[in-house]
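Take a look at the structures listed below.
Where a number appears in this text, it was derived from the coordinates with a stated rule and is not lab data. Owing to the predicted nature of the structure, the values given are computational and were not obtained by experimental measurement. Cβ atoms are built from the backbone, for glycine too; each structure is taken alone.
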Structure 1
Amino acid sequence: MEILLKKDVANLGYADEIVNVKTGYALNYLVPQGFATVATPSVKKQHEETLRQRAHKEAKFVADAEALAAQLAAQTVKVAVKVSESGKIYGSVTTAQLADALAQVGINIDKKDITITSAEVKEPGTYEACAKLYKAIKGAFNFEVVAE
């Protein structure tokens, strides 16, 4: 019997896949538990349309993320921090500070999606960071730490 999986099922398949299973397994477990629906011709047709629309939206999200990655690569963000007399900064630069500095430039990225790829930032200078933009698309950018 062909079924359309609504959720990932271990050792069977992933969500939005059409798989063949035994009739008893489908009707007694998968369908009542909400893991799947019976793959009738109308369900298959609707599923194909849904996948086509999803692919169109996915392409738009990927294009937007790549444009944002190019915009990030062209930017050098300045982060102002307090510096001691010996030239060391108090504390270190955090991803929250980078997110705020990017927001001032007009790029909104959540602090959880930013990773500082350079070694620990403990003194003024230019460093590198990376931002997760969409799924596997990441954008690298430089930031400069300056004294207040």
Structure 2
Amino acid sequence: MKDSSSLISSDRLIDFICKRYSGLIVKSSWGETGLFYNPEHKLANGVYFLTIKDHDGENDKSANLNRPDVYRVSFAISEKVFFEIFGEKPPRPLKRSVVNTGHNFQKLDELMPHPIYAWMNWVQILSPSENSLNNIVKLLDDSYLNVKNKYAKLIK
């Protein structure tokens, strides 16, 4: 486990993300904070860019988010990039199950497939450090471009 002093807080992460990427709306619902791309407010919520969750849900306890100062950052990457990093996407898990990728979904500060949504190219990192955040910025940049493109198609 990483030294908790090297991990960044969820508030600091949200601040970093919102300063780096324009047009985002922060919305808390269903026990998580969602960052949506919706610069013109033409969609009810916008397009999901990233989520931050700090507690387990009824259908997902795999990350053990109920630990102090542990939160999950989740976002989608392209299918091509997912394959380059992790190989084939796992199939959609059964209800109340997780994907079988061999990852320890409770491990802090490591990029890995999302335990529920990996089949949709979503990834997670629990309580990232500054160093890990710097390492995933290119993935976030790519994800942001994909979200912007999806938004443009939806508002046409």
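Each of structures 1, 2 was scored by Rg/Rh (Cα atoms, Kirkwood Rh); the highest score is held by 1.
On distance in nm of label points 7 Å out along Cα→Cβ at positions 113 and 137, which of the structures labelled 1, 2 is highest? When distance in nm of label points 7 Å out along Cα→Cβ at positions 113 and 137 is calculated for 1, 2, structure 2 comes out on top. Could you figure out which one of 1, 2 the value 23 for relative contact order in percent (Cα under 8 Å, 6 or more apart) was computed from? Of the structures listed, the value fits 2. When distance in nm of label points 7 Å out along Cα→Cβ at positions 49 and 105 is computed across structures 1, 2, the figure 2.6 traces back to 2. Out of 1, 2, choose the structure whose coordinates give Cα extents along the principal axes in Å, for residues 9-72 alone equal to 37, 24, 13 when calculated. Matching structure: 2.
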